[in-house]
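Below you'll find the structures, each written out as structure tokens.
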Structure 1
């Protein structure tokens, strides 16, 4: 039996929101949206201050802070190369972070929690667009299966605590995200920032050719991170009756996306135009390219009242502007 002291809502003063992963792309975007709220006290910790894979450290933190709400945006993430190279780290670290934060939040009496997952939870051959009910209906994409299994476990952990203890732990499944604060590492980044960096460098050096992994045919959906942050807080702020009306006890996660996808070829052409690259784009079909198509069914979220606002081209322009405003030498040597 797990014992938990249920905390009474504070009558006065701001509500404490703990954003785990506040320095990451998603966590920082969510934090930016929370800061202007007068009734919110933002609680954050860096990795040096709190290792979320350390159960004892997370327990001590939760007991000391006793936040009113937790947003779990911390995760080990990466693209195809990183997932293929470090599968053990991807499953272990994500499971540890999720288990520690969710369980210790419950032990500290936290009633509201938002868990951020990923669209990779759905089967490789899931019907398109992928609805929430596609979960656990087929085989996962092999290149990121360990990460996907961890995220599925996080969803089920939240659902199980809701079912057994009556807390309000919600899960959102974002599509491929990009924007300011993204990871532009040449090997460990996701496809959009990787291409943005590659085309920028090629444009600067006058390379005659840029090689893109895969055939260019797979289709992907992308969402600007500020849209994601707005949607995540929208879901967290929904009254319980509205949220539960659109979910089931063991199917409580909500898809977040733009509802629009593009081929990798189209994405590369858009990025080449924005970075002013004039050379040739060559697709290397011998390289892995992942799931043929990943498009989210976002009808449930739209029925609730939220829809994406920033289109792909504008989002890439804003991200590229941010990229150029950073210390270029530091970014390119990362």
Structure 2
């Protein structure tokens, strides 16, 4: 579709890592009518508040980037919160958008929707073909429900609600909390602090052999806007009504050892790496099949080292947020 930069675009979750990147991308492309709401201004788990928001504001497009997210420990500790809050956020927003006549919406999910033992690389068709990873099953179920909400409103009401499933994301506005962060921000902080202390080594959990895929959040934002702007014919030709989601990743992975070595180089740590093989490795490989997205004309452009340098710069500029 032709870009209409004066359309009213609501980005739900604009303060998060992905939502803020989408706002940056839209602004860079010349969108002039971007709408946002803080948590204090709009509780997305409150159906009446969300409905009233859409009644008050004329909105043409929605990017649904809002979600309750966390690592393994948080998912294990608060499974009810993760499934309830994510189900409410997506159900309230999608229903309110539909009732307000919003024709275009993009739902952002997660690669955890795929079965624990999905064939690698993980294709879109692997959805609902096996058992999920138990530690984040409630969150994954909510994200699967979001995909199916979009598909159901499309089938019943003729809406154009699309879904994208990113691989592991990192970049500006990531969570660098010392206990609750994911692997890239955790390693960046650990190597940075080891450098400041003059440590002779940094210990990395596991053997270093598992392979993981990482996508810079600015690439994710670019892919999201690309998918949203696709004409309906191109999107429909590469998806199906009940298998409509699109994987977003680099199509490349690296070992945890290679990741740690790159983080060491980016942060300027000059000591040794030691791998603690008494700690769990997790799945041997998690890679997304991104052939569908490539067929639709988009692929990632930010290399891992370039992206890590950007994430490290952001951490250095914002580390006061993450003091113990």
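A short reminder: the numbers here are calculations on the coordinates, not readings from a lab. Keep in mind that what you see is a predicted model, and the values were worked out from it rather than measured. Cβ atoms are built from the backbone, for glycine too; each structure is taken alone.
Name the one structure among 1, 2 that distance in nm of label points 7 Å out along Cα→Cβ at positions 223 and 287 of 1.5 was derived from.
2
Say we calculate mean count of other Cβ atoms within 10 Å over residues 151-158 for every structure; which of 1, 2 gives the highest result?
With respect to mean count of other Cβ atoms within 10 Å over residues 151-158, the highest-scoring structure among 1, 2 is 1.
FRET efficiency 1/(1 + (r/R0)^6) of positions 143 and 199 (r between Cβ atoms, R0 = 41 Å, to 0.05) was computed and gave 0.95; which structure, 1, 2, did it come from?
1
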